[in-house]
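FYI, it's all coordinate maths here, none of it is from the lab. As the structure is a computational prediction, the values presented were derived from the model and not from experiment. Cβ atoms are built from the backbone, for glycine too; each structure is taken alone.
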Structure P
Amino acid sequence: MIQTSSSLLGDVVAAIHPNDRQHAIEAQRRLDSLTKPIGSLGELEAIAARMFSIFAGKIPLPLHRAVYVFAGDHGVTEEGVSAYPREVTAQMVHNFLSGGAAINVLARLHHADLTVVDVGVDAEFEDAPGLCRMKVRRGSRNMQREPAMTEEEMTSALEAGIRLANASKAKGEHLVAVGEMGIGNTTAASAITAILVDEQAGTVTGRGAGLDAEGRNRKLNVIRRSLKRHFGTTQKPPAPLDVLRCVGGLEIAATTGFILGAAANRTAVICDGFISTSAAAVAHAIAPQVSDYLFAGHCSEEPGHRHLLRTIGITPILNLGMRLGEGTGAVLAMPIIESAVRLFNEMATFSSAGVSVADKA
């Protein structure tokens, strides 16, 4: 049982079950019967089989798509870890709500309902279509000086994500992407990654949103000092919730809760880039079976992302050199996932089409 004061979180974790192996067997049997050489659709076959298993052999079509962008500020920006000022988080939320960001373009194009979740932005917003108010605090604390969140704040953010996942299920959403917005959040994600994948901070820390070499070194030193402050040199790995509380962020915690809740509800989730995948890695550390419900939309240019994907055990669908965030890479992967499902459902079999099967050697 996960050690937390939240009964909601404990109940959700207990409700996450691995996919039934029999569904994977049934999916492979159908894939091998379709009018194509065995395995010729490559990764599309693995995607289709995972979707078949997530939905227990009954994939709902058409897929109701949605994307959730979790937004929060980070106290660690006080240490000069970002090329952009903290105010950009709120400015970009306004951009999302007015429809002018990259994620708005892609969500419209690929018919994904967009929700912007204010879980920790250091600003207040007027009501607007697509805005979900779940603010816990106006930004996390400076992790170099103290834990990024108190246990109560972290729990509130986790539970906000869980409640949102339950609302997503109630709306009949089948395929959901998770994205983020938060100046300074690659610093938090890098710190989380270093602990969860047991790598040196320098190996998993990149330049974020455009830092130069000097800026990256400053960011790296902040991460190292933060890790030393909270976890020292102990050989025992800290609990995932302690990692999240000490060096995470409010939007990362809410995304973690959303992923756990979606897995409990048997909803397919597409992680976007480095930050959303760091949340997925926390969720995976809490409940490893969540990986059965996850897709990786793409592989980010941030170096830590590859380490996280290997730890979770998911393969990126796209590799386009992207590092924007917002959920953009995840939404781009949506039509590929639906293409895999359509091929699985709609292609003829050798038997139904009257096509001869290959000779067995």
Structure Q
Amino acid sequence: MIWRLRWFYFLAYAGVGTWLSYFAPYLRGLGFSGEEIGAVTTAQQLTAVPASLVWGSIGDRLGSPARALRLCAAGAALTILALPFARTPLSMGAALIAAAAFGGGIVPLVDSTTVEAVRHEYARTRLWGSLGYIVSAQAMGFFLAWRGERPADLAMPIAYVACVVTYAVLAQTFPPSEASGDRPHWRDAVAILRSPALLFILAVCALHWAALSPYHLLFGVLVRDLGLSSRVTGMAMALGVLAEVGALLVFPALERRFSLRALFAASFVASIARWALLSRTRSPAALVLLQLLHAFTFGLWWSCAVEAMQRTVPARLRATGQAVFYAVVFGAGNAAGYALAGAGYDRLGGVPPLFLCAAAVEAVPLLLLLFPLTPGRGRA
């Protein structure tokens, strides 16, 4: 089972690497404005928010997140087949909304399945996702450059569809876990939102993730606007994820020595520096090397977030808790961030000013850590 989960993560995040690095430039090649790019991706995220909650609750109600994951992945594979045929904002938005209705449940369900199946091997299993991201971001950058940097190259959506279909097939081989007799009710899922510690975690993480939106949505556009090759995007993304892998590996040692509050703070401080420097960077070497700070922006932050959620959410509501986190942080955080980043690209005249805005937003969760209710060492 552990090897199947590792390959699932590899394929799922290979898709993410392709998507985050090259989807916005693909839409620009189709003639989409920054506001239209923001609108279609925001619609996708707004759909993913309720979808993740529904699929997480289904996983807990079935007593087996793996069983729900098989259904969710199959639906994602079928709906994403429309992506290469969408060429206008309306058709693209419809395709993304349909895919998000299923795809929104993938991450919380596979994380819940992994924690349930391998327990303390989660970090090592999740590392395969980072490896998939590195391979796809790098390979796709070189492949698009080899094809002559064609605007709206269909190789991009086809590669993403191939990743989704392949991991959906793999998901069908996952055995369902033994159903627990203690199945939660919908009211139990609502009850976890009364936890002040959980609400605090969701707030700081959603703000942090929203600040990543200019990077996730428009870094590839920045590279193209500067007249640089897609190879720069691929190398930058690959180096960033290598740094992320290093942070995941050393986190257990860091967590034994420092509180979660201190580690969260280190992540936010490094992220502020990253966005401020990116707003002024123009050389390809600097654009690539700055991605080393991804060790803090994602690797350290994600490790802190997973640990904080494990301390805060009861085991029998694990899939629901992961779904709530996904909905609020990745769903609502992305929706707000993508909409503002897309509109800001048109109104502010490019990507660099958006990174200054991201640095300012990143300061808010850092300030929130000064409040007494924080996920410090030994507590959620």
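When mean count of other Cβ atoms within 10 Å over residues 40-47 is calculated for each of P, Q, the greatest value falls to Q.
Computing mean count of other Cβ atoms within 10 Å over residues 56-63 across structures P, Q gives 22.6 for structure Q.
Here Cα Rg over 2.2 N^0.38 Å is compared for structures P, Q. The highest value is that of P.
Which of P, Q yields 24 for relative contact order in percent (Cα under 8 Å, 6 or more apart), as computed? Source structure for this number: P. For the set P, Q, ranking by FRET efficiency 1/(1 + (r/R0)^6) of positions 168 and 296 (r between Cβ atoms, R0 = 30 Å, to 0.05) places P highest.
Given a value of 23.6 for mean count of other Cβ atoms within 10 Å over residues 336-343, calculated from one of P, Q, which structure does it belong to? Derived from the structure labelled Q. Identify the structure, out of P, Q, from whose coordinates FRET efficiency 1/(1 + (r/R0)^6) of positions 16 and 232 (r between Cβ atoms, R0 = 35 Å, to 0.05) was calculated to give 0.95. Considering all the candidates, the number was obtained from Q.
Given -25000 as the derived value for helix-only ellipticity at 222 nm (-39500 (n - 2.57) for each DSSP H run of 4 or more, over all residues; to 500), which of the supplied structures P, Q does it correspond to? Structure Q accounts for this read-out.
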